[in-house]
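What follows is calculated from the coordinates using simple rules that are stated; it is not laboratory data. Only a predicted model underlies this, so the values are computations on that prediction, with no experimental measurement involved. Cβ atoms are built from the backbone, for glycine too; each structure is taken alone.
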Structure 1
């Protein structure tokens, strides 16, 4: 008797975009990957509507490509910004979404009439890179995801670590300057307030107000409100002095944060995922140099610092993996 292939849908919910896709339970391939804008300002119900629509689109395309039946889909893994209460499937608070105590898991499950699981989006991205990406083979892994905000994930002794209250890995809200920039979380000097995609764009705009000579003006047709971190990275690759300064400063801020974590956890792999990886060696070379200056040599020598290899799908892949872990007890 032939055993039918089974599938899991993964959802990566971010402050800017929602990504989705399907994978077979063995994780061997990605199917029907797609992305839409989150539009969090329209409210939580509208976001759930978009998630449910994406799930149906992914299932439909996967069925077309594989001949699967709807009964071959085991459920949906969701990665969302936290902090979360995983046991209740609730987003406790999310500054970038504007949510408080929102029962995301059950809302999605009821809408699509399938089982769902919920985990932190950065946990999912780290798990995705560990299961199928750049951190594969690591035993003790720290993951850093950089997008609208900054998140993190910890894999300790081969297992995803959640901590006592599901709050482990909130790397973006570690303090790198106790009297520094105000963060959306309400604290001052968080890493997220300096090195997230949002913060990179903000720091670039501040510099452009002082140093007007930059190709970034023409790249956004003079409208600095349209400037993004991607604009900065593209301009830096073209040798723009202001953009290069922003990238160097970003490398410094990230290097401080990475050094602290390497000294604390002594990982064998530190994977950095998200749009920031577009900067390539312009970011990673000074970042690694900053870590060498700050962290213990033995810890640095034992750790590889690598960009994620699943830039568009790490969160989706990890969401699939967390559904597996919570329902199939594997990995």
Structure 2
């Protein structure tokens, strides 16, 4: 365990703390945990129960995050813990994200060992992923600082639900984000995620100011896949930058949701809508080489062709520019 960084004591006599890490700002009684099940009030101090506790790790293609415009073709060390500050009824990783520390097998991996593991496997980066890494805040911050000292990059795959102060503290150590924008409607976040939209939009805007950002939107039939809603989401992303890669991902029944899988036609229509305003739009969870090919937004030549998670670099130079017209396209 490690003492949490963002909390306050609001009633010493009754032993009540308030966690200030994410916008839920849970009020936690003595010997109780917050919504995420990862932070506990122990004798009027808030502790992370998951510091250096690993539920999942692997050496993954960076395209699996998904990140298509950052270190393309790289294999990166990916680490995950347990718990989440959302409770999405369609969660794909619910066996770890919706469990508590005493119900999941975990291993110990210190920040020093994580960096050592990345270097040993020739990984250029550490990706904090699988479950929600922002509730793993103290560990991610310590590991990211150490990784930076060892010339490693840091990647967050996150729901973006965090308060502004802790976000600003960790952003200088994060090189790339993939942020889930689950819907552009507040009602969707409240009903299906037990969260809120506004903090996620703020995270995207702040992250974009200092790091590489890509966005994923899981399209669920009848819930967030209407053309009007897709257009609203695309319009908002465009206000942050027309060069932000947007991944529309296909939903499959999972966890508590049994709606039929997203029709392929819905994904193609979403891509068609988005391409009118955004330079780079991709389709996830489907086998379609064309829908995951990167074209230069300037000269329109094919630059990267993807077959699953394998890439074929046809036109990107070592600086991440189009070799035909010198347009910056990806970042190494």
Structure 3
């Protein structure tokens, strides 16, 4: 790479950082939305927390706002567990239990793929529970350890769960129990329903930061290689499947609109996080616990909309090839 190319990369990164800082200032006063109060512990979060972080596949990192503030990963975990299931069991076995079709229904809908006798996709609760059921281990402790190791591979450190949120989800997760027992009756999951539900609540209650999410995104963008450690966390073909489902199903029943307007594979969580992955470039993450009617962060959606438009980040944008030089 010549000196002119190096200078060009530096200029683009400086432009990106300046834009992110400006957007953080512009969006931080938006007070639309509300926390996920159906989980009692999430109703008590600080609504003013707000952060944006990005990490490239070569390890460059940038963040603004409350990037070190910890929050529960919630449904963003679904994408990572899907990758773990594909790595462990292979695509065909996973497809027998969970399809890949967007539903247009809410994430906690009690709906199955009647034709295939499986959960519709791994990003809604039914599919995520079926995926969690595939986590290997002889008991809950062993299975929790398997999930913890997975998180450690992405982050370079082992995160801990928020015990209060874990217990809160366990105590109030009646709809998820209904979904799980329906799947048991159809033979989609095994006869260890309460243990699998406990594991599902545990995986959702893991504490992460916006910096952590950006690092996860950079790993997936880098074909499964963690830029910080050099470890192959998931295979490239698994990353492809993860990215595909994230683009089509990752933003709850707003996924179609998101794919049309933003065009970045992404997964949101009702804890307030959004993880976006730009293949061959890196990860972008936002955090703000004010959620819209779909369960997505209001400020986070706005940030991604603005960044996608200003930097041609949509996967099918004709101007997109320039980002490969970043």
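For structures 1, 2, 3, calculate distance in nm of label points 7 Å out along Cα→Cβ at positions 12 and 60 and state which one comes out highest. Let's see the in-between values first.
On the way: 1: 2.3; 2: 4.4; 3: 0.9.
Structure 2 comes out on top.
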(request) Using helix-only ellipticity at 222 nm (-39500 (n - 2.57) for each DSSP H run of 4 or more, over all residues; to 500) as the calculated read-out, with -14500 as its value, let me know the right label among 1, 2, 3. (result) 3
(message) Say we calculate mean count of other Cβ atoms within 10 Å over residues 140-147 for every structure; which of 1, 2, 3 gives the highest result?
(response) 1
(request) Work out which structure the value 0.50 belongs to, where FRET efficiency 1/(1 + (r/R0)^6) of positions 76 and 252 (r between Cβ atoms, R0 = 25 Å, to 0.05) was derived from one of 1, 2, 3. (result) 2
(message) Out of 1, 2, 3, which has the highest value for distance in nm of label points 7 Å out along Cα→Cβ at positions 124 and 148?
(response) 3
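Determine which structure produced the value 19 for relative contact order in percent (Cα under 8 Å, 6 or more apart), calculated from the coordinates; the candidates are 1, 2, 3.
Values: 1: 19; 2: 13; 3: 24.
Label of the originating structure: 1.
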(request) Please state which of the structures 1, 2, 3 yields 5.3 when distance in nm of label points 7 Å out along Cα→Cβ at positions 116 and 268 is computed from it. (result) 2
